[in-house]
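Peer 1: Structures for review follow.
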Structure 1
Amino acid sequence: MPTQISTMRAVVQHRLGGSEVLAVETVPRPVPLPTEVLVRVHAAGVNPVDWKTREGHGMAGVLGEPPFVVGWDVAGVVEEVGFGVTTLAVGDRVYGMPWFPRAAGAYAEYVTAPARQFTHAPTSLSAVQAAAVPLAALTAWQVLVDTLHVQPGHRVLITAGAGGVGHFAVQFARHLGAHVVATASAANHEWLRELGADEVVDYHDAGYETRIKDLDAIVELVGGDEGPRLVAGLRPGGTIAAVPGGVSEELAAAVTDVHGHASAFLVEPDAAALARIAELIDAGEVRVEVARTFPLEEAGRAHELGETNRTRGKIVLTLDA
């Protein structure tokens, strides 16, 4: 039977700004339309796009003026199904990145979205671990598979290898048969080797970029001037995918000089890819790193920690299940 609850808790912001604008409020609970499911959120992943949107960057232009609820990573249980849903049933454990880049409202007790934007969560993961997967893992998967077309034997550089997207990209690139080079602070080198990196470079070392050569592809996850500094290591015809910030004029000029290519990137919902990722996780080929969890009421603190850019893996918000 559908739940009779008509309200829920959600992290709402009424203006753009710092972490202090995030506050838990009681709001109407959404109702699934035909082909949609209502998911009781057990955990919600926190991503850089969340705090960028909170400040007025990221997807703020898509969401429009506040009030709105940020967040896209969802792990939970199907509470109700709309007419026409055939892929999921009430009680299914699911995970997904619904609606992106439109508002999903993941920092809340319930979300609704098209059923086919969710899939069954990895059976080997808790809800917290599953919530750490969708946006970061889909970004890594779609960049490597669909944008860079990584093949066995390719030399692939992944910057910020210890981060949310980076640690998945290292593992997926290894799965695809690539020779994986990752950048990270020295404290994370051994861990990244365990995940499958063949080489790990400390980005604190002056001129480190001059020592990385013969690359077929670069997954650039830092932004700023990092991309232009790295493209000299590309082989002719190699490609750099600029994930944060897109392709700047400087990057476009630099990649032209080395006869390479540059591609901007934006992740999109992809239940089929998430199902494949779940298979890899349950087979033990991919590990999920959760840096820290916070209750929903402490979303602001979660953002503050994320904005330090010093966490290994993902930050996750937890809700009473």
Structure 2
Amino acid sequence: MKYVSIITVNFNQHQVNLEFLKSLIEYPSKKCKVELIFVDNGSSLQHQTEYKDVYPELVYIRSDKNLGFAGGNNLGIDAANGDYLLLLNNDTEITDGFIDAMVNEMEQKPEIGLLSPLILYHDAPSIIQYAGFTDMNYLTCRNSGIGSMEVDNGQFDNDSRSTGFCHGAAMMCRKADLQLVGLMADEFFLYYEELDWCEKFKKSGKKIWFTGKAKIYHKESMSVGKESAIKTYFMTRNRMLFIRRNTGFLNTLLFTIYYIFIACSKQIITYLLKGRKDLIKWVLKGVLWNFTNGIDSKKLGINI
């Protein structure tokens, strides 16, 4: 019997956590032993007792500070005992047979390093959020979602293929592979860390994979979402950090020229037109961080 460690990270989302736990109870694995590792990532209030009332076998880990998406998941990975690690956002709900379908895909294809399922929007369950990603254009650090915003008519239900990148809301890997690949780079803190992890798996010779044979519902909004200082800062900072970590000097140089003089300039003009002058400084701070921090730096440069 295969052993699966589900790892989820929480930061101040109590009601969402309860719904997540209830979905795991409703749709248990029929073929695998499962442990659930719940990382409370510096939340202001703790609800350990209430969560264990819903899911008694839950392994509760508390971090006194917010370690970010990568840091929180890495904390859970360190405590995991499973053959397979399933990183699941706490704002997802699984479906019947999900865990077993993911493990079965990994068992059938040893070349898979990271695996993500079909992801649908929870508030619009017939609309696809993720069915894979195209390859990255490393000169612009842009790629596209496959199937994104399409109506789900079962067109991906039997799909199983390599893809550009996995989706951070749901990823499975083998614990044994991490001895070679390593953990996620926690200097990202927020955004791009799963893309960087995919690159590490690729460099190890493993494939990044999508399967439509398993699906989840994600409570992320279909809209782009509210602009904020923290989102602007980390999206700007980490797009450049991703390129620095995963391409050579010439590509990084060409990207930097494009990024500063075209992409970031365009973003600043957009903020001016929207009356969001307050966000301009976070674009500048995000770029500046990359000129003052080495790619292996653990300094997050957070002052928001």
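Rule-based calculations on the coordinates, nothing more; no lab input. As the structure is a computational prediction, the values presented were derived from the model and not from experiment. Cβ atoms are built from the backbone, for glycine too; each structure is taken alone.
Peer 1: From 1, 2, which structure was FRET efficiency 1/(1 + (r/R0)^6) of positions 14 and 198 (r between Cβ atoms, R0 = 41 Å, to 0.05) = 0.85 calculated on? Let's see the in-between values first.
Peer 2: Working: 1: 0.25; 2: 0.85.
Only structure 2 yields this read-out.
Peer 1: Same structure again: If distance in nm of label points 7 Å out along Cα→Cβ at positions 158 and 294 comes out at 2.6 when worked out from the coordinates, which of 1, 2 was used? Mind showing how you got there, number by number?
Peer 2: Details: 1: 2.6; 2: 5.3.
Working through the options, I get structure 1.
Peer 1: Taking helix-only ellipticity at 222 nm (-39500 (n - 2.57) for each DSSP H run of 4 or more, over all residues; to 500) from the coordinates of each of 1, 2, which one would give -6500?
Peer 2: This value belongs to structure 1.
Peer 1: From which structure (1, 2) was P(r) over Cα pairs in 10 Å bins from 0, in percent, for residues 62-181 alone calculated, if the value obtained is 11, 39, 36, 13, 0?
Peer 2: Numbers: 1: 13, 36, 31, 17, 3; 2: 11, 39, 36, 13, 0.
Computed on structure 2.
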